[in-house]
1. Figure out for me which of the structures P, Q the number 2.5 belongs to, where distance in nm of label points 7 Å out along Cα→Cβ at positions 208 and 232 was derived from the coordinates.
2. Match the computed value 26.1 of mean count of other Cβ atoms within 10 Å over residues 168-175 to one of the structures P, Q, and report its label.
3. Going by mean count of other Cβ atoms within 10 Å over residues 64-71, which of structures P, Q comes out largest?
4. Assign the value 57, 56, 48, calculated as Cα extents along the principal axes in Å, to the correct structure from P, Q.
5. Upon calculation of volume of the Cα convex hull per residue in Å³, for residues 112-247 alone from the atomic coordinates, which of the structures P, Q produces 117?
6. A value of 17 was computed for relative contact order in percent (Cα under 8 Å, 6 or more apart); which of P, Q is the source structure?
7. Thinking of P, Q, which structure, once distance in nm of label points 7 Å out along Cα→Cβ at positions 264 and 288 is computed, gives back 3.4?
Structure P
Amino acid sequence: MSSYPRVATFKTVESFREYLAKLGLTIECDGTIETAPSSPLAQPLEVDGFRVGNRFTIHPMEGWDAEDDGRPSELVRRRWCNFGRSGAKWIWGGEAMAVLADARANPNQLLINEQTQDGLAKLLEETLKTHRDEVGSTDDLLVGFQLTHSGRFSKPFRKDKPEPKILYRHPVLDRKFGLGDDYPLLTDDEIRHIIERFIAAGKIAEDCGAQFVDVKHCHGYLGHEFLSSYTRPGPYGGSFENRTRFLREVVEGIRATTKNIKIGVRVSALDLIPFHPDPDQQEGTKLGPGIPDEFSGPYDFGFGVNTDEPTNYDLTEPGKFIALLKELGIRMLNLSCGSPYYNPHIQRPALFPPSDGYQPPEDPLVGCARQIEVTAALKKRFPEMTIVGTAYSYLQEYLPHVAQWAMRTGSVDSVGLGRVVLSYPTLPKDVLENGRLETKRICRTFSDCTTGPRNGMISGCFPLDPFYRELPEAEQLKRVKAEFR
């Protein structure tokens, strides 16, 4: 079974650079971490008419610990306040908020509706207050809400009971997740109702004080699945125009019912065929490395996939999608890829897989480079778009070095941070103020923050966050991990 060196084993920038070159990767890194005000990461950024204070963004992450009715819990508030104290000046959504109760990816995901509005407004207020108290002015802080429908990966009422909402028959994913040929598709009327709830959520977000909303189109959820609905008949499938009708109708509705709120989109700009653990390379309970699922014929079931070679990507349609965003007057774009449910090695590169994943089939640095390179290519093609990049967490000690290089070369406008802020929320602040990282707090991509909720627990950084390490779930999680590693 393949093994790859841990990033922490590279003790100098030069040794890390040499390894990147050995892998044949084009990403580079600066020699030192610069501090504000001269650091490329400290420079302000004009975002759709708003001046953002620096080049760090906190990515939206899916929460598993809201109250049963979708209101923010104490755990949610703790996490959001950490976002506020991070030092990042762009908080892209905080975390995914489902627009309908049956659209949740888990029974404890945040909901955005009339009943949760007061709680969400207070959550945002507490986040802003924390930022003012510990970082400074919020005049240059941009905060939005991410609006989502979990679609094929809905699990809204029981942690052990999926209730998928699908748009078309997907021969690989239907088989992978046990959906029969008679499993119902969302009707056009049901889609119109979902659109109405996205529009209503946009108005609620504005009333809560959010400056923008993200109409989520990534990671295999409903918005993303619309983009690959080539085989769906009717007004929401087939042609590119039909497959983007959902986006266009949501955007039109939000703009008609709000005053000033901005709109952004997080999209999976590339995808590959689903992967699964290689059973021939399993060692005891240790998962095998990922291999592509079997499929013959043109693969017309992915957005940004090469239909003839679905282990490769194709940016033709993602380019058309970004051009459409331009036409719609949307300038905020957050780029990701794939899905954590069926090809996590490209979506969030990690050395250690979650319990429902597989061992990495490539050095995770290859996955980081893939996303950084694709982002750079799309930024070059669409310079007028303000683009947030993804896949930096696995870079660990060298995250700031690569981020500075990417910023200096114009490869991206803002560096997005996801998993790493669970273990190390003040990483942006430490980089900009001190020019160094606290190595004991750096995310090592153990995937506990995914394995936990995949097994019915809350999500958090159990290895590195003392708060989570002392919870009863920490021991339960160790037992779960011992079964598959």
Structure Q
Amino acid sequence: MCGIIGIVAGASVNQSLYDGLNVLQHRGQDAAGIVTCQDGRLHMHKCSGLVRDGFQTHHMLELVGPMGIGHVRYPTAGCASMAEAQPFYVNSPYGICLAHNGNLTNAEALKRELFRDDLRHVNTDSDSEVLLNVFAHELQRLGKLKVDAEDVFHAVSQVHRRCQGAYAAVAMITGIGIVGFRDPRGIRPIVFGSRMSAAGPEYVIASESVAIDTLGFKLVRDIEPGEAVFISADGTLETRQCAEHWSHAPCIFEYVYLARPDSIIDGISVHKARMRMGENLAQKIRNTWPGHDIDVVIPIPDTSRSAALQLAYELGLKYREGFIKNRYIPRTFIMPGQALRKKSVRQKLNAIDLEFRGRNVLLVDDSIVRGTTCKQIIQIAREAGAKKVYFASAAPPVRYPNVYGIDMPSAEELIAHDRSEEEVGKMIGADRLIYQNIEDLIDAAQRGNPDITVFDASCFTGRYVTGDVSPDYLERVAALRSDEAKLDRSGDINTLTDLNAVVG
């Protein structure tokens, strides 16, 4: 999960890119980067951590030019280091920068092809650099001094032919323009918008519609699976379906957790999808637990609020805010190590005792991945005086790794893997655990856009929509994505040891 943005305008775009990345900060907090173009020269700045901390006035003054792209990153298979901060750049041909959200499932094979056949060197472990080099090579093969929209669309069609997996990307070709494109199954989100200025039409491409809204652009639509949108440096927009075969299977976890509730993805309001998750979860409680003794429904802020509010309404129960969130602590799901997640939960949430004391409480969260966070939250609720603590997940059990750009680790690190719901409930310390049914989750999203008949729900079902994910591949992913492997790669294994000592 990363956030991407690209803008072509009649004036400098540095402030708009900065503002857009701040809006997309929830999609990644490990690193950020912006590159702009003016008069055939590129200007780039990257930083670790948050956008607001890594971009100072002197950086912004150097990011001149009327077009540019930006990226916020969180690490999946790669390491959390500045070497893999995006956008990536290659000088040949033309000078191309690329920012990418997703994961290529055939990245290792492509890396070998690029070295052996295309004579290109990939310098990091990031599949985004692989994607950039494939795109650059396909443009270079044309042998032209200057490319146009037709050439860009041809290169994207070759990317679709060679690359497998999930990718939503923006690429800037120096002095030529910006292209946004999406994999032929549309797994990761990407949208574009427009506005008129005194200089003429201006365009933006971004991961979520909320970035378009806040920048004062009007949402045009999502980029379709397999489609490319090219915006020339002079502000001309062209679109083309570049995939021979395409279907639509967006990631359903975007609606569960990843996206902001004020975004609309593939025609589906994230907020309304989450409300329907709460509605369906309430119906399950009616059917399976008609004599419940729940006194109050309390959400785990922030992503579960829409679901919890609707659940309480449907069941005729009190809804209360019982936790105060420290907004200066990053989202624990996307923190780089399990020990750091454990340490951060009590810093992140504090209970309002009077909402818990003497009550049977139903806590509602968007999902349960590793189980570490919800276990600690349940303990906090008990310490605040709750008589009983029930736990509801707006999503089904997460039992399988995600290989399309979300950092859901090896199956063994997922608490629900090879465990029943009752076993998970005991492990997290809940008096009762209620999971959403997969059919109800799909219904909650699909009611927003009935034209989408398939969602990627692989982390719940183990069925991978690209059809190329083998047990051997999952083993390699597990070796790369485990928390210990990440800390090993970052040279920070002592941190894991030290923090485990602190948190027990």
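1. Only structure P yields this read-out.
2. Q
3. Biggest value here belongs to Q.
4. The value was obtained from structure P.
5. Q
6. Derived from P, not from the others.
7. Corresponding structure: Q.
Read-outs: derived from the displayed coordinates by stated rules, not from any lab. Please read these numbers as outputs of a predicted model, since none were measured by experiment. Cβ atoms are built from the backbone, for glycine too; each structure is taken alone.
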